[in-house]
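> What follows are several structures.
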Structure I
Amino acid sequence: MPKLNIAMEEFKKYISDKNRKLSIICHRGLWGPEPENSISSIKSAIENKFHIVEVDVRRNIDGDFFLMHDENFQRTTNIHGKITEISSSNIKEAYLKMSNGGDNKLSEERIPLLKDVLRKFKGKILFDLDVKDSSDRASLVSFINSNDFHEFVDVKKPILSIDEAKNFVDTERESKIIKMIVLNVTNQTIEEIASIIEITKPSILEVNFDNNDIFLKILKICNDKNIAVWVNTLNDVPNGGYTDSLALRSPDQCWGHLLNLGVSMIQTDHPRRLMKWYNH
């Protein structure tokens with residue numbers, strides 16, 4: 001990966017830097033064998049010189065934010081129950097399972113508290129925060145702004161309509177967090193999509209799509225406006241067939257084609273493979 005002379009706490013400058021050709025996003029950190037959404041998976045991403053980690057965020061019954069993808073603990077930890085029903089003191093006593101959980105053995109790591117994570121790694125890597133319950137997003141944005149974490153995080157926001165775009169602009173007018181919206185392309189027209197982009201004026205646009213023709217039109221709009229386009233090559237999301245499975249068989253056909261089209265941000269479950277391919 002190219003080295004940038006930009007401090008990692010300056011997300012906006014990082015995204016707008018003209019020397020930035022590709023940002024590889026480590027999905028749930030650089031996990032395997034490290035647990036997903038863990039301190040060690042973030043530390044591993046830093047040690048391997050990645051610039052951005054995506055982590056999942058959920059809020060518990062006490063109002064604290066933890067790194068956790070699922071609404072319950074069974075898959076990734078040694079405790080049971082929903083995070084919305086468990087106290088912070090009990091969550092902090094649980095252990096994470098190795099890698100992506102399931103039948104993997106227990107690690108020696110606890111479930112991370114978001115505040116501890118951001119304090120520990122401030123200035124070392126950028127964070128994409130995926131808040132799993134949309135009703136918690138406003139509280140998370142307030143938490144980020146009030147604790148001065150805004151310079152090195154984004155809090156992505158799915159936008160489905162022009163009305164939602166207008167509401168997003170109104171409610172976050174005072175927010176200092178970099179603007180990143182998620183566009184789940186379903187039956188919107190390209191005119192509606194163009195209006196959403198024009199209203200929100202994001203620095204980053206994450207696109208989930210099945211229709212490659214409309215994706216190309218979105219790319220042109222974003223490239224003309226210097227908006228960074230983010231695509232997930234994860235196997236279980238809409239991405240027009242540009243999957244990690246395809247990339248592992250033929251990286252040029254997947255990752256290479258996306259880069260040639262003008263995509264500059266790729267989230268993958270195989271960041272090491274993507275970095276190795278890109279650097280060679």
Structure II
Amino acid sequence: MLVKNLDIENSIKYALLIEYNGNDLVGWQKQNEGISVQSSLEDAAKNIFNEEFEIQGSGRTDAGVHALGQIAHINLPKGHRLTSRHPFYIISAFNSLLRDSNIRVISTKPVKAEFNARFSAIKRFYKYRILCRAAPPGLDKGKVWHFRKKLDISLMQEGVKYLIGKHDFTSFRTIKCQAKSPVRTIDEVSFSREGEEVIMRVSAKSFLHSQVRIIAGTIVKIGDGTWDPEKILTILKGKNRNLAGPTAPADGLYLERVKYPENLLNDTWPIIYDNQLYN
């Protein structure tokens with residue numbers, strides 16, 4: 001019996017705050033081969049509650065992409081010894097079974113029945129890390145894009161202004177993207193320098209397949225002086241994937257956080273140290 005089919009009276013819907021290192025994962029979504037975040041969480045839930053579960057996430061991150069603030073929801077049975085106790089015991093049960101993976105449940109809280117991790121989301125925030133130096137990363141191997149040239153973030157910021165707002169992003173999606181429409185609205189793109197790294201942050205309600213990585217791969221060609229900032233406008237108008245830059249490596253991309261309407265899920269998550277909550 002799938003817990004997702006339980007009526008509301010017999011289940012409690014929980015939101016999960018999840019982080020993971022995507023290096024050894026095939027992405028969020030279950031695949032025929034390889035380890036996914038979704039299948040790992042569902043297998044853990046099955047072991048804990050002795051039921052079949054379907055867990056839905058806020059976004060289907062690709063293979064190799066990391067998450068600092070992935071959100072998922074799951075319906076758990078009422079009256080179970082874990083759902084009737086402190087949230088510490090739920091996340092401890094999950095993390096005990098996930099201990100050999102790079103996936104962790106950071107926090108959890110009950111939510112309204114109408115909450116949906118994917119469809120209730122009103123904004124998604126991603127960041128992309130670019131390490132600009134000759135030497136490859138040691139501690140951050142697999143967690144940044146190693147770029148051996150210096151980048152001018154003022155030029156990069158000038159270029160991305162053409163991406164802000166509602167546009168046809170055909171040039172910034174993969175040919176295997178299954179979205180019915182290439183039109184998306186980007187709310188914000190910004191750049192900052194943190195030591196040897198250039199950090200790109202981008203937010204929107206939703207993104208096309210590999211859109212953020214193609215933006216990153218395109219904008220570095222402006223930052224290193226290969227293209228002028230106005231090139232972005234030409235790429236947008238061309239509506240051709242071959243006009244944009246390369247798809248940047250998955251290593252540097254992080255789903256940072258997801259925003260929901262306050263009445264469904266606010267941004268304050270309980271910080272769980274032990275069996276106590278600290279807000």
Structure III
Amino acid sequence: MWLDDLYHALDPVALAAGPVVIRWYGLAYFFGFVCAAIAIRRTARRWGFLMSVDDLTTLMVGIAFGVIIGARLAYVIFYGDGYYLQNPLEVLVPVGGGIRGMSFHGGLVGAIAGGAIACRHLRWSIPTTCDLAVIGAPLGLFFGRCANFINGELWGKETSLPWGVMFWDTGGGHVYRHPSQLYEALLEGVLMFAILYLLSRRRPARPQGTFLGTFLALYGCFRFLIEFVRLPDAQLGYLLGTDWLTMGQCLSLPLVAVGVAVVTWAHRARCPQALLLGKARRS
């Protein structure tokens with residue numbers, strides 16, 4: 001199968017020079033944040049807001065720290081299954097190094113918290129900044145899921161489809177499996193970015209909350225559906241005695257509910273987008 005051949009031709013290590021090892025997973029974070037920043041600034045300009053490189057950097061640093069801290073803590077809490085109570089030092093320094101063992105849902109909460117702190121420093125509107133940020137976020141998700149595929153992690157159930165992949169080198173056995181990482185890259189990354197980008201093209205910009213709510217609802221739906229072909233984390237398995245309900249689905253359903261609620265509020269309140277508190281700085 002062609003995708004299986006591609007997977008086994010890829011090396012998780014992008015560059016190695018002596019003691020310096022650069023992995024695709026780390027590069028995915030870097031490229032994801034850079035591309036998201038570009039999308040944020042271009043959208044802000046299209047909406048008529050000035051955003052300096054320094055201010056944008058401040059925002060992205062706040063979001064980056066929030067993503068990493070939130071994603072790691074959420075993984076420890078929701079996916080650790082008590083392991084980290086016995087090995088507390090591994091919360092900060094995972095075995096094998098790197099930043100593996102991350103949860104998107106925690107990263108989302110962390111990103112909002114880190115971004116909100118940056119907004120208070122910049123005196124930016126948090127709702128408008130959230131709307132701008134989630135337009136770029138799917139680009140980061142795309143790179144992250146592609147890196148999951150290269151790492152051979154988070155693979156799916158067995159399949160006979162022609163694009164199945166054998167993840168035998170990372171514990172998946174000698175059977176073809178759904179490349180669920182790439183399904184997520186396409187739905188949560190490419191498709192979601194296309195939808196949010198098209199929505200952002202309208203002038204004047206759609207009301208505050210429209211994009212955040214749409215992002216939450218779409219991500220929750222896509223993740224819930226993909227979990228049906230993705231194997232659950234081995235330490236948790238399926239929940240509540242079922243043979244289908246996963247932790248990912250349990251954490252995604254609230255996102256759908258919150259997303260729908262935010263979109264409904266945005267439609268009723270119709271608060272115009274404004275980047276600076278008190279006034280909108282126009283280009």
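Any read-out appearing in this document is the output of simple, stated calculations on the displayed coordinates, not a laboratory observation. From a predicted model like this one, the values you see are computed outputs, not experimental measurements.
> Could you figure out which one of I, II, III the value 37, 27, 14 for Cα extents along the principal axes in Å, for residues 63-118 alone was computed from?
II
> Where does the value 59, 46, 42 come from, among I, II, III, when Cα extents along the principal axes in Å is the thing being computed?
Label of the originating structure: III.
> Of the structures labelled I, II, III, which one yields -9000 when helix-only ellipticity at 222 nm (-39500 (n - 2.57) for each DSSP H run of 4 or more, over all residues; to 500) is computed from its coordinates?
Going through each structure in turn, the value belongs to I.
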